[in-house]
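Presented below are the structures under discussion, each in the form of structure tokens.
No lab work stands behind these numbers, since they all come straight from the coordinates. Predicted, not measured: the structure shown is a model, and the values here were computed from it. Cβ atoms are built from the backbone, for glycine too; each structure is taken alone.
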Structure P
């Protein structure tokens, strides 16, 4: 049993003295309170939850959500350990009513994962259950989201985003420049934590290897048997969840998962709360982390190979990043800092599936699920990269956004495509172009030419819908004498040459409509989230490289016509940047 906090004992003693001889009663009611406080959430670091750090002497934590039915929390005590809930580095120590704490007297080794635990006490001395963070890993200076990737070492396990991979024996490990782990193969994995299991008929916390074209085409996966909700069939009458793709099943010391070089292991933690996530996400995945198994040690500062497919070649290093491709513009009011945004790109964006139902695959803690929302978020990152922040300030944001571009490139190389469907299928093309531009990668820069979109008439073999923005924007043209846009949309000769939008134009031109307000998706969920990437493409000189001029001309038309408000710009400050700088580019 833990002693009652000293501060509370003193308060109780003072209360007794003040009532001595007067017959005064204890009106606090604390002696009748036997209900402990409710535990909250503990985050590593100060602010949002961090997963890596370079300091070997200092551990910080902060916490929220602790509550008590009798009043405010009277005292917190925190501990630090090398196991979840452990106290190996610091026993439970009082910080009063503060909701953050720091210990700068530690001696930590690179590769160590540290966990912070917190207990809360109420005025009666009742203690809450222990809440523990998901862990923070010490990486070498210049790595793990702070500059270039950690120095290789040996480890029996590695942890990221709450997922732990345990090896049968110590293996050579390290981190890519974005902080994701690699291990030299072959490697025998004896445990993946949290473990995959069947809970009431639902298989949770699955893992899969190298999602390829067969999986990407219809969304087959091994993560969670409830993933995709009402869209859990793959279109052929078969379930998208395939038990054989869940390689975490049965993993143990006696039946390890043996992986050779050239494999990406994607391990999920399912969302199991009875409450829907605060973000409104429809995904059944809380998070996904990636362990890449390589045959040879990568160069320092390597980017992680894409998680899709079997090609795990190291194509690019952080040292190749061309910061001169970025602008240095004065920010507008409301623009977040690079540091603020970088945290939202720390985890991998999992999107290895074609079509709009890919939103169900987007892990809740990794990325927004809806196309409008993650396109607008990526656009925010783009515009901040165009600001006058220093290269050092932009570093984490740029590295993480480039990694997303590399992953999306891998998805496309393995057959992924996102036809225009409402607000669902935007935001995949420009991350590839951004990565191609700052890495001077000719293949990625050619994506507009090698993967075009367009509608050329009924039954035309060149009809193609690759990226949502291109698949929905077009010029109105006369397609036969007196017929405009193949008879779709109600256009006449006065509209010829007008850049226009249609919900699924490249595959469903019957949805085209001359009316600005006929289809709500025109105003709610498409152009209003395209501003950041569009302006950035102009600033970086990538308009021709994009290779779909109707998109840029339609954006000019939209921004000139649509009244101010959220339908013009999902984030107000995006519109301010457009209004400030569009005429210069």
Structure Q
């Protein structure tokens, strides 16, 4: 690690309430820093901050009295520049957005990866060291001006260069951009993110990754042709900044031309004396303009996050998009589920699946109960899908559904997303519950169809494990947009459930009727049972029954209910 002697002079405030986590992290910190002050919660940390001087603050999030986010906000009110690193066991959206607003230097996920931890600390220390050297030289400038004017000027210039310029590409860096945003009035900003750059590092190593970044930077700079100010602001992120009203504002036409040239570019990278690779660049861009200078970069970053999350190639930040409102709604949804889990307010609702012979099974559907209202997953599932609460909700649904049906012979089904299937601890939990409750072949797992469903290797491994317990497999929402008849041959499910979008108006739309009839016939030829969802009236039921559907589900038979009779 660079500047090791300087690191030993730094004073660190370490805030962690969990004794075991504190001791583990403290072991790593003690190898780097000599002066570490420990606080046991956010309140303790804030009081120590007020009564002492620290160079770096490292804090957990979830703590009693005052959490790490609240403490960081209070500290930022007193000191806007002190580096703050956040440690968290969970990569949750609400915390991610809050840390963007606070402006923390790093967000590390527990258990802490040592290499990532050292890399992050090194970046913070490098920045502090540059600031320290700059201050030292500036403080001594007057005293030494007569005998060392030229030397100090050159050294100061070198330090300023390092602080404001990226050492790999020689482009102005994020610090430089932030300085410009404070001093000038730009017309707009275009944030460019290189898609899949981490894969290049994984495949070829960081040396090749550095070559790629230099080549991309050179290409973009050449493409820019001095029309805009150009910056490297992240590992794989660049910025075009429009400082002059020169009729080259970031219109869709201008941005589309830039993107078109990027997409058509070939970048040749030398691996060794005889081996070259030819790379094509794929990017996601966000554009922010017509806002105050301080918000330009933040808005572009929020828009970029939204674009990458939703697979959008190009996005313009617009306050009328209410992205902040969208994030707040997602945060509220996460909080809703978190509280419901704590209060035991996650409950299964049951909707019957009526077979052609009149017998019934039930689909178990999650609901959050609040103020006597049953809130469906449409209101919260997307928001929690990448948080720890999604897995907890699935476990609750498994346990409560198994408890409900353990003492009867009724068949029932549970919904699984691809995230569930690749969650090994969850699958092991499911297997243990299958053994504990002795369901005896009465469970069906409904795999929700999406773009990941064609990962046959993972899916078939999961299906094979479930077949050991006589669990049946259904493909849910078949026909919802990713349907590929070939994967029915690869997966050989027991059931497919035709998506409601094809059923809802089948009595009014002959094309939809033809599609559904084709699906039923194809499935029957493969000996796969067909369940039709969203059957909401007798006419639709009669149509589907005449087509040969094996089972039916929808409000025509019953809405999902909390209580059912055996």
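State the single structure among P, Q that was used to calculate helix-only ellipticity at 222 nm (-39500 (n - 2.57) for each DSSP H run of 4 or more, over all residues; to 500), giving -15500.
Q
If you rank structures P, Q by mean projected area of the Cα convex hull in nm², which sits at the top with the largest value?
Structure Q comes out on top.
Determine which structure produced the value 2.1 for distance in nm of label points 7 Å out along Cα→Cβ at positions 218 and 258, calculated from the coordinates; the candidates are P, Q.
Checking each candidate, the match is Q.
20.1 is what came out when mean count of other Cβ atoms within 10 Å over residues 82-89 was calculated for one structure; which of P, Q is it?
Structure of origin is Q.
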